[in-house]
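Q: Given below, in the form of structure tokens, are the structures.
No value in this document is a laboratory result; all are computed from the given coordinates. Computed from a predicted model, the values in this text were never measured in an experiment. Cβ atoms are built from the backbone, for glycine too; each structure is taken alone.
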Structure I
Amino acid sequence: MIAYASRTGNVRYVVSKIKAETIEIVEGLKVDKPFLLITYTDGLGDIPVKVTRFLESNGSLCKGVVVSGNSNFGHRVFGGAGDKVAALYRIPLVRKLDLRGYQADYEAIQQFYEKRVIG
């Protein structure tokens, strides 16, 4: 399963390119199977609050993280939410996407998902 959070639609677009069961993160969501997290970056490299709350209850099932960001904000903060989630939960940072990313990104995400989440 892919659990995702999208604010501007970029992450929702990326998720539409992956062949997988998906669920959008909402307040109070509980899952009972392994998932790949796809999220946006908030502020200057921060994890969105709703993603933090979701991971507090479900983080043990997270197998990897993909993050969308905007490289115009600079390398230091680009996709910072992904770096932080990966470090906090000791999971792979699968991909940092500049906004919606590219076809090669979707293929890499699909491969990771098939091997490490549903494998």
Structure II
Amino acid sequence: MINLSVAMGMRFRGVPGALAGLLGLIAGPSLVVIGLGVLYEHTQNDPYVRHLFAGLAAAAAGLLIAMAVKILLPLRRSPLAALIAALGFIAIAIMRLPLLPTMLVLTPLSIYIASRRAR
């Protein structure tokens, strides 16, 4: 989306248009996040706010579990793909390894396995 807004702005108005497209896409959400951060800073000790965030954490955990199930259902027919997914989960969630190095290892491995199965 950012590339499209910059490209459209550049096409119609040059560099100022590209900057306007970029700022138009980024400035609004950034101001909202900053405003919410300031609001949270002033209300973080309020018990109602703490309960609100506890509920949001529970909802986020539920959404994460639902997404994991949605991803795993198609992997039932492919044990190697399920193994790659399980390795990713173990590396990131249990062993607390960083996401980027984990993906840099598992992505080529999964591509290799998929290419071997396609033959």
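Q: Can you spot which of I, II the value 2, 13, 26, 27, 21, 9, 2, 0 was calculated from, given it is P(r) over Cα pairs in 5 Å bins from 0, in percent?
A: On the way: I: 2, 13, 26, 27, 21, 9, 2, 0; II: 2, 9, 9, 10, 10, 10, 14, 14, 12, 6, 1, 0, 0.
This figure was derived from I.
Q: Also, quick follow-up: Comparing distance in nm of label points 7 Å out along Cα→Cβ at positions 22 and 38 across structures I, II, which is largest? Don't skip to the answer; put the middle values down first.
A: On the way: I: 0.5; II: 2.5.
The structure with the largest value is II.
Q: Separate question: Name the one structure among I, II that relative contact order in percent (Cα under 8 Å, 6 or more apart) of 26 was derived from. Mind dumping the intermediate values first?
A: Values: I: 26; II: 10.
Of the structures listed, the value fits I.
Q: Given a value of 13.3 for Kirkwood radius over Cα pairs in Å, for residues 46-101 alone, point me to the structure among I, II it was derived from. Present the calculation step by step, with values, prior to reporting the outcome.
A: Values: I: 11.5; II: 13.3.
Answer by label: II.
Q: Could I ask something else about it? Here helix-only ellipticity at 222 nm (-39500 (n - 2.57) for each DSSP H run of 4 or more, over all residues; to 500) has been calculated and equals -9000, so which of I, II was it run on?
A: On the way: I: -9000; II: -29500.
Label of the originating structure: I.
Q: Oh, and also: A value of 1.6 was computed for distance in nm of label points 7 Å out along Cα→Cβ at positions 86 and 110; which of I, II is the source structure? Each step should come with its number before you reach the end.
A: Details: I: 2.3; II: 1.6.
Structure II accounts for this read-out.
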